[in-house]
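What follows are several structures.
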Structure I
Amino acid sequence: MSDYIKEIRKKIGHDRLIMVGAGIFLYKDGKVLLQKRRDNNRWALHGGCVEVGEIVEEAAKRELFEETGLTANNIELLGVFSGEDRLFTYSNGDEVYMIGIVYVCNDFSGELRPEANEVHELKWFDIDNLPEEINPPNRKPLEHFVEYISRTK
């Protein structure tokens, strides 16, 4: 959590906060790399909050690197996601409305290294055999990602 968000949380407690998130779906050979989150044991894309003054694309790439050890060389916008399905309560009780800006990437480098504090596991899943335990705010982006992959085959 950024210092900015920590300072806001000191003032508002667990009340709902509007946040902007940036994330990336990595894919290759018909598979998508997902992470199992430590906070709720659900599978998710790689991403997090955009910092004050940060370029959204750079935030997505930063989060990918922090969580997986992989560097996104080129990314393409998948979509901007908003709506009631983006209301989320973290395990600590913090409520957010997370507007998500999500990218896709099949041009990446580095060695897979899960970030120990946030990521329980990293795993490649076949696009046609995805896990059911998806992090709730990632369900709609994942559906759009699968549609995107089917169109680009």
Structure II
Amino acid sequence: MGKQLVEWRDDYSLGLAEIDEQHKTLLDLINKVWQAIIDRSEPDTVIALLGELEKYTVAHFAAEETFMRATDYPAFEAHKEAHQTFVQRIADEKMRALEEGTLSIDLLHFLKDWLVGHILVADRAYADFTQRSNNGDSSFLGRFFKRFF
């Protein structure tokens, strides 16, 4: 792979192993879409990669939202709304790309900037909340199971 649009940095880590791995995968998917555009790949290839990013994003956000509900995160609704806005932007751009046969490089900068900003601010807030309220357990599943079992 050539130059990446975004690379994982240690300060993106939330200390929640499963969520951090999902964030790494999201960044990898953004980089794959970026590389396909740079390589002037067929529009179908780029759109398929964007679809993969969209699908993974929806699954990741569902995992985060389940975690936030399980830990009674007080800013859950605002966080969920931010997720919905992001997913809608991907869906809108995918539709536009299907109609026009091209994908905007601006979209990828938006995705990168939004995701990094979201990890550093909104996700950091719920990670900090859960660490304070769950005795520092860094496992997403460990916290979930402690809560219910």
Structure III
Amino acid sequence: MIAYLCLGSNLDNPETQIHSAWQMLAKDPKIRILKSSPLIQTKPVGNLNQPDFFNQVIEIETFYSSDELLQKALTLENQMGRVRQEHWGPRTIDIDILIYEDEVKHTKDLILPHPEMANRKFVLELIGSINPNLMHPVLHKSIADLLKDLNKKEVE
């Protein structure tokens, strides 16, 4: 299965944290990293009184189910010292599953595709740098078209 993950950090040398998470994911025999976006610095969303984030999107091939991949991400975050605090708060590492194949899911633990993905320009730009033709499984638009739509909204 092909999935897109967003790695983010704004604590404890964020660039190093993302690189470490990337390396840990790459060592897993059930995950193969296919492509990665550039690493970019972004303003925080929600709680603006915190350091800027660094973010990167990776395209992976995985033999984990979406639920197993979520557990893998949560375990990795925990191993790297993430403490779950406020929803929009700072974090050492954050690993979000953006898209998992064309799976549409809404459980208490996992929503696919990521519910905020189409509203976050930096996420669309990062995915677009890897695969602009990737189709959003709910909105049935390409990442490139979603980015165009979001840019139009910003101008209005």
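Values in this text are rule-based calculations from the coordinates and carry no lab data. Since the structure is predicted, the reported quantities are computational estimates derived from the model, not experimental observations. Cβ atoms are built from the backbone, for glycine too; each structure is taken alone.
With distance in nm of label points 7 Å out along Cα→Cβ at positions 11 and 91 computed per structure, which member of I, II, III shows the largest figure?
II
If helix-only ellipticity at 222 nm (-39500 (n - 2.57) for each DSSP H run of 4 or more, over all residues; to 500) comes out at -24500 when worked out from the coordinates, which of I, II, III was used? Kindly include the intermediate steps, with their values, before the conclusion.
Working: I: -7500; II: -24500; III: -10500.
Of the structures listed, the value fits II.
When mean count of other Cβ atoms within 10 Å over residues 43-50 is computed across structures I, II, III, the figure 17.9 traces back to II.
Thinking of I, II, III, which structure, once mean count of other Cβ atoms within 10 Å over residues 27-34 is computed, gives back 21.0?
Working: I: 16.8; II: 21.0; III: 12.9.
Clearly, the read-out refers to II.
Of structures I, II, III, which gives 0.6 when distance in nm of label points 7 Å out along Cα→Cβ at positions 99 and 131 is computed from the coordinates? Let's see the in-between values first.
On the way: I: 3.0; II: 4.4; III: 0.6.
Checking each candidate, the match is III.
When relative contact order in percent (Cα under 8 Å, 6 or more apart) is computed for each of I, II, III, the one that comes out at 35 is II.
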